[in-house]
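Q: Got some structures for you, see below.
Here, each number is a calculation from the coordinates, and none is a lab measurement. If you're wondering where the values come from, they're calculated on a predicted model, not measured in any experiment. Cβ atoms are built from the backbone, for glycine too; each structure is taken alone.
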Structure P
Amino acid sequence: MWTARLTPTFSYSAPGTYTVVLLARNDQGCADFYVCTNCIQVLPRKVFLPSAFSPNGDGKNDVFRPLPVEEHFSFTRLEVYDRWGQMVFAADNLPAWDGRASDGRPLDPGTYSYRAIILVPDEGLITHTGVVHLVR
């Protein structure tokens, strides 16, 4: 029988993508482990990327864009891809995506992947990838 005696914690000191390995041993000395590859992504403390937006014209969360938490840094590029890996949006210089394709047509609700390239002072160019939910 496996019983948890500890709740492991760890603090990451630098932005990046990390793999986690958890090793456990029961009272009889049997061991097992779990590996989660690239499952922790730490963003620079100066950046926040929402996980969803709703471009419905109500003035709340109508666009998806990286948001600054601190001043004096800039966004250089935002690319958005559909579930088949096709680029549906790309923009430079403080980009914001309104849920439309590059040709202006509204895209279907769903999950899209993105790549944001951000210039952070004292850290250089940071590339962040993730998913965002388009809600209509």
Structure Q
Amino acid sequence: MVFDVKTLALANLGIQIFLIAFVFQAVYFVKKGNPLKHCAMVRMAVPLQVLAIIAVMLPSLLGYIIIEPFGIFKAELFIHHTLGLLVVVLWIYINLAFGNIIRMPGNFRMFMRTALGLWVLALVLGLHIYTRIYV
């Protein structure tokens, strides 16, 4: 079975909405005093996000880099992908610090809130990009 690009983009959109809802559920658990469930959920969500980046978003970005002249739309794509990569880097950093492999300056909350905020911002920009291309 072959999927067209629009179908892949729509599937990715569904995955992204599910993942952000999943992460907000993890936030709920940590606020209710269950950090173990929070950590387990985030450790599931981020690798799924990385798979979505590799399987759908990266090929799409490379396609637009080739065919799209530089302009506002291309800048939006780069900002969206940079935000997503920052979230992954922050997640790796937080996990290494939480595991006492590296030392974290400051507190975990600031880094985790920053990662969540960047993830939401990337999702909103991704929704804008999706509607600009397919709606």
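Q: Given a value of 2.4 for distance in nm of label points 7 Å out along Cα→Cβ at positions 11 and 51, calculated from one of P, Q, which structure does it belong to?
A: Considering all the candidates, the number was obtained from P.
Q: As an exercise: helix-only ellipticity at 222 nm (-39500 (n - 2.57) for each DSSP H run of 4 or more, over all residues; to 500), calculated from one structure in P, Q, equals 0. Which structure is it? All intermediate terms of the calculation are to be shown ahead of the outcome.
A: Details: P: 0; Q: -28000.
It was calculated from structure P.
Q: Which structure, out of P, Q, was mean count of other Cβ atoms within 10 Å over residues 27-34 calculated from, if the result is 8.2? Can you show the working numbers first?
A: Working: P: 8.2; Q: 13.0.
The value was obtained from structure P.
Q: Between structures P, Q, where is relative contact order in percent (Cα under 8 Å, 6 or more apart) highest?
A: That would be structure Q.
Q: Can you tell which of P, Q yields 4, 11, 13, 14, 15, 11, 8, 7, 7, 5, 4, 1, 0 when P(r) over Cα pairs in 5 Å bins from 0, in percent, for residues 19-82 alone is derived from it?
A: Computed on structure P.
Q: Here is a further query. Identify the structure, out of P, Q, from whose coordinates mean projected area of the Cα convex hull in nm², for residues 59-98 alone was calculated to give 3.0.
A: Numbers: P: 3.6; Q: 3.0.
Computed on structure Q.
Q: Matching task: 61 is the computed value of percent of Cα pairs over 17 Å apart. Pick the structure from P, Q.
A: Q
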